[in-house]
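Multiple structures are listed underneath, in structure tokens.
Here, each number is a calculation from the coordinates, and none is a lab measurement. Not measured: the values here are computed from a predicted model. Cβ atoms are built from the backbone, for glycine too; each structure is taken alone.
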Structure I
């Protein structure tokens with residue numbers, strides 16, 4: 001990735017007022033709220049994303065030789081007990097089995113993540129996946145189902161499901177540099193699964209597919225569909241125009257939607273508008289709140 005590409009992507013991701021040539025420069029600027037366009041809101045978003053287990057510069061060989069990748073590895077330790085309580089109420093055994101898989105130490109500096117540690121983001125993923133699977137199991141074996149994810153982070157969802165029971169295929173549609181991260185990460189956590197980046201049609205055999213957003217129109221044109229669309233925050237935080245593109249082009253090709261949205265991003269009014277729009281097309285199967293009630297996690301099914 002070029003320096004310019006890195007600066008632009010990092011600036012947009014975290015809401016910096018200006019771009020920074022290196023991660024070290026950006027990290028130094030992050031100590032001041034006036035470095036961010038939305039002040040304290042972006043300041044705390046950055047802190048929550050980077051957390052305390054940040055990969056040291058001297059440990060680049062533990063992760064990837066691209067500074068931008070660092071923000072995906074580090075998360076605050078601890079559990080979202082509100083989310084776990086909701087998941088256990090639906091299927092306690094399933095929730096504990098997913099938790100037992102554990103958070104992955106891949107990408108962290110040695111010793112930064114204890115063997116029995118769980119990060120907040122990981123426990124939320126476990127809770128969301130437990131809710132999803134508790135309902136999907138009534139409709140067939142999830143191990144043979146096909147999943148499409150909008151914005152995949154570092155690939156924790158396919159890691160969890162792939163370890164738990166497997167899947168027919170998992171496709172992630174994301175920005176090109178994020179696809180690179182996901183390929184690197186999942187090659188280490190799901191090494192036996194084939195990966196593809198240039199096949200827009202039907203796939204199977206537990207394949208992981210990565211679709212860059214700059215090819216999303218071609219993908220939408222050829223994509224035959226999936227059983228489940230997963231988007232925990234990525235889709236819900238796009239601009240309305242971008243949100244509507246996925247709504248019109250990909251949502252009609254799936255049966256179930258696992259969706260998570262914050263009341264704060266982009267705003268409570270916008271989040272509510274999008275949830276209401278989804279409910280006009282889909283039936284709410286289940287939902288719960290987490291993040292101290294500021295986030296809704298919902299499972300929808302096509303009517």
Structure II
């Protein structure tokens with residue numbers, strides 16, 4: 001039976017007890033409003049550990065002024081039911097005051113990895129992400145932590161935190177889970193109207209266009225970006241960025257700069273008022289035709 005825990009110390013004790021009983025622990029941090037992408041992470045976690053813990057916590061420190069913290073979808077009861085079906089052992093769903101008690105002051109700041117792409121448009125976002133994930137990993141203890149590659153920059157930031165702070169954690173990135181037509185699964189997809197849902201496919205068309213050029217031998221960053229941008233413009237209400245970047249350092253490349261044998265194409269755009277992100281690592285990821 002899945003445990004539902006709200007107290008941080010009790011969650012820490014449950015993870016420690018699992019290890020003491022000889023089980024490896026896996027952690028899947030989420031902000032709830034769970035979909036098949038999250039459940040894929042939970043099922044993958046089971047392949048790596050005998051005790052799977054999932055967290056549901058809408059983290060206020062990663063939302064900036066004017067962002068959708070207040071309206072971010074919340075459905076703890078529905079999330080719990082889905083996690084039970086996925087075979088999760090423990091759900092940690094703390095209140096805000098448990099993660100950020102009165103008087104707390106500490107933040108985890110990551111440098112250059114957090115600055116480009118989403119970092120340039122969401123000041124403080126990755127500091128909030130790095131802080132809450134560090135807290136969750138500290139509570140969980142030695143474990144395997146799984147994150148989706150859809151949030152590619154977040155994944156790289158967390159890997160950097162774990163490496164730099166010598167945390168006893170193995171970080172695994174799991175491929176993006178997509179709808180049948182290619183749209184990346186996201187909790188924010190539920191904000192889209194039917195018309196916007198169709199227009200949102202411009203993001204995945206952009207990735208496919210860049211991938212087709214790359215597969216044909218194109219290695220100039222600017223040309224790959226232009227191919228993606230042309231498609232995204234056809235559906236997006238506004239665009240934060242369509243970028244080609246180094247897949248590990250996340251430095252943005254443009255013009256005739258060669259990308260090498262792997263390159264990240266990353267997109268952030270709004271369709272209506274909903275901000276969507278997507279990405280593809282050319283030469284590493286595959287994106288099936290619809």
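Can you rank I, II by FRET efficiency 1/(1 + (r/R0)^6) of positions 105 and 257 (r between Cβ atoms, R0 = 35 Å, to 0.05) and just name the one with the largest value?
I
Compute mean projected area of the Cα convex hull in nm², for residues 17-168 alone for each of I, II and report the one that scores greatest.
Ranking I, II on mean projected area of the Cα convex hull in nm², for residues 17-168 alone, first place is I.
Given that Rg and Dmax of the Cα atoms in Å, derived from a single structure, equals 18.5, 53, which label among I, II identifies that structure? Mind dumping the intermediate values first?
Values: I: 18.5, 53; II: 19.1, 57.
Considering all the candidates, the number was obtained from I.
For relative contact order in percent (Cα under 8 Å, 6 or more apart), which structure out of I, II has the highest calculated value?
II
Among I, II, considering only FRET efficiency 1/(1 + (r/R0)^6) of positions 185 and 217 (r between Cβ atoms, R0 = 30 Å, to 0.05), which has the greatest calculated value?
By FRET efficiency 1/(1 + (r/R0)^6) of positions 185 and 217 (r between Cβ atoms, R0 = 30 Å, to 0.05), the leading structure of I, II is I.
Please state which of the structures I, II yields 0.6 when distance in nm of label points 7 Å out along Cα→Cβ at positions 97 and 137 is computed from it.
On the way: I: 0.6; II: 2.9.
Among I, II, the structure yielding 0.6 for distance in nm of label points 7 Å out along Cα→Cβ at positions 97 and 137 is I.
For mean count of other Cβ atoms within 10 Å over residues 89-96, find whichever of I, II sits highest and give me its label.
II
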